[in-house]
Structure 1
Amino acid sequence: MAQIFVVHPENPQSRLLQQAGELLAEGGLVAVPTDSSYAVVARLDDKDAAGRLRRLRGLDERHHLTVLCRDLAEISHFAKVDNPQYRLLKLATPGPWTFILEATKEVPRRVSHPSRKTIGIRVPDHRVALALIEAAGSPLLSTTLIPQDETLPLNDAQDIVGRYAHDLAAIVDGGSCPFEPTTVIDLTEDPPKVVRAGRGDPATLGIA
C-alpha cells in the first residue's frame, strides 16, 4: 500500500518529502503534484524505473518520458541545447511545458527515445515537485499521471489513492492542482512543433 504524505502546497514539510525521497531511493514510484497535474516519478538512475513507469501508463518505449529538473542550468546536463533553444527555455521555465530535446550521454539509453535519442525535459513551477527533486538529490524521471486508456490527467490525491494504492510506494498529497497536462514542444524540429496542447500557451513563446 502506498504511503500518503500530506504536505502544505506552498511550504511543504521537508521531513515528509525526505521520507518520500527515501522510498524513491529504494526503487519506488511516487505521485507528486506539479503546476499542470499530478505526475508519477522515479529516480533517473533506477534501472527498472522506465519500464515500470511505462507499464503503469500503458505506454510503449517510443513515448517520451520526462526528466524533471530543478532549474535551467540543470537541463544542459541532460539535453543538448543550442542558443535559440536556450533562449526559448529561459523564457518558458519554470512552467507547464515539456520540451523534447536531444539527450546527452548522461541520460541512460533505456530512458531516451529508442531511435531518435531524444528525451522530455521540464522544470515545474510547483514548490512540492521542486522540493521532492531536492529531497531526492537529483533530477527525477517522470510521466504525467494519465490512467491507461484515458485522456485526462489526475489532479486529486484521493482519486490517485483509489486507483494506484497498490502500484505506488507513496503519494505526496499537496492538494488539487490544474487539470491539464503540460504542453509538449519538440525543439528538435525547425520550427519547433507542438506535439501536445496543454496548460502552456505556445503563443506566449512565439510558437504557432
Structure 2
Amino acid sequence: MIVAIANTKGGVGKTTLAVQIAIARARAGRDVWLIDGDRQGTAAAAIAIRSEGETIPGIACAQYPDGPQLRAQVQQQRNKWDDIIIDVGGRDSTALRAALTLADTLLVPFAPRSYDVWALDDMAALVDEANSVRDGLRAFAVLNLADPGEQSTDNAEAAAAVAEVPQFQYLSTPIRRRKAFSNASGAGLSVSELKPKDAKAIAEIDRLIQSILNV
C-alpha cells in the first residue's frame, strides 16, 4: 500500500502523522519505506534520530523533494515494500503531484481553523487533476491538531465543512492536539514507544490507521 500524506497548507501536522503511521506499520511487522518529499527534511531527520538511538524496528527512509526523482524511485522499488508512506511538503510541488499519481491512498490532515478548511479546495482540485490521468486514488481528510474537548464547536464546524467537499471521504477519527505526538515524532518514536505512555494518543493513531486500512 502506498499512502501519501499531503496538504498544500503548511502547519497541519503532515510529518507527524507520516512518522507515526510509518513506525506503527513497521511495528506491526510490515516492511515500510518512508519517503520525505519535503526539502526541509523533517521526517528524514526524525528517522535519523531513531537510527542513532538504535531503536527497533529500524525504518528505511529516503528524501526525494524532486517530483520526477520521487516518481522514478517509487516505480523502481515499490515491489520491495509492503507499505510506502510519502510525506510531502505544505505547498503545491512536483513531489506532491508525483505522490498523487503513485499513491493508493491520500490522507489530507487539516486543522480546525477556517483558513485550513478553505485550503482543502486547493487539494480537491489536485485530486481532480490526478483522477483525470489515473484510477483508484482513495482520498481521505482527517481532523488533525483538533481541540482536546469532545464538544469543541471548532472541531464540529470544521468536520461539517469538509463533509461538503466531495473529493474527500471524511474520517471521523480525529487526532487531537497532544504533546505525545510532537514529542514522539521529534524523537523518531511512535506514541506507543514513548514513555510515559499516553493511552489516548495511542488509541487515536491506531483508530486512524485502521480506518485507512478498512475502507
Structure 3
Amino acid sequence: MSAQGNGKFYLYTRYERFWHWLQAALIIALAATGFEVHGSFTLLGYKRAVTVHSALGITWLVAFAFFVFWVATTGEWKQYVPTTKKMFEVMRYYGYGIFQGQPHPCPKTPDAKHNPLQRLTYLALAAALLPFMMLTGLLYWLYNDWAALGLGGLSLSAVAVAHLLGAFAILAFLVVHVYMTTTGHTPLAHVKAMCTGWEDAEDGKPEDWEKRTA
C-alpha cells in the first residue's frame, strides 16, 4: 500500500475514478434526455433527445462491459462480495452514531473499500439494476426488430414502464449517494478522494494505518 506523509493512502485507481465519473455523467445525461423523451420538458427536441439518449445508452453498455472485464481480471470483484460482518454496527453508525461524532466501524482500506451496506448496494446496482436498465433500454431501442427476433409477444408499454421505474430507482440511488459523499470528516473529503485517488487515513498516521491493514 502506498502512503503519503500527510496521513493519506492511495485508495482509488485511475480506472476506478474514470469509471465513477463517466458513469455519473452518463446517468445524469441519460436521465435528462429520458425525461425529455417522456415530455417532462423541452431542451434538445424530441427527435434529438431520442438520438442522444440512444447513443448514451450504447456508450454506457460498452463502458459497463469494460468495467465487468476490469473487475473480473483485477480481482476487484472481491470488493463486492456481500458480508453481514459489522452490518448492524454500520447501520447504527449511519442511524445516529455519525451525528454524535463516533468513528466509522468499518474504515476504508485498499482491500476493503466498501462497508457491508455499500457492498450490498453496489452489488445490487451492478448485478441487477444496471443490467435491467440496459436490457429494457436495448429492447426499447430494438422495437422495430422484435418480430424478426421472435419477441412479438412483448408489450412495448410494459417495457417502457419497466425502464422508467428502473430510472427512478437509479435516481434514488444517485440522491442517496450524493448525500453519502458528504459524510466524511469534511463534506468534500470523499469527493476529493474520488478525484485524486488519495484517501485520508482516519487517524492521520499512515504508519499506524499500514499496521492495521497489513
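Here are the numbers for the structure shown:
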item	result
Given -19500 for helix-only ellipticity at 222 nm (-39500 (n - 2.57) for each DSSP H run of 4 or more, over all residues; to 500), calculated: source structure among 1, 2, 3	3
Parent structure of the calculated result 3.6, given that distance in nm of label points 7 Å out along Cα→Cβ at positions 11 and 91 is the read-out and 1, 2, 3 the choices	1
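Every read-out reported here was derived from the displayed coordinates using simple, explicitly stated rules and does not represent laboratory data. Given the structure is predicted, the values throughout are model-derived calculations rather than measurements. Cβ atoms are built from the backbone, for glycine too; each structure is taken alone.
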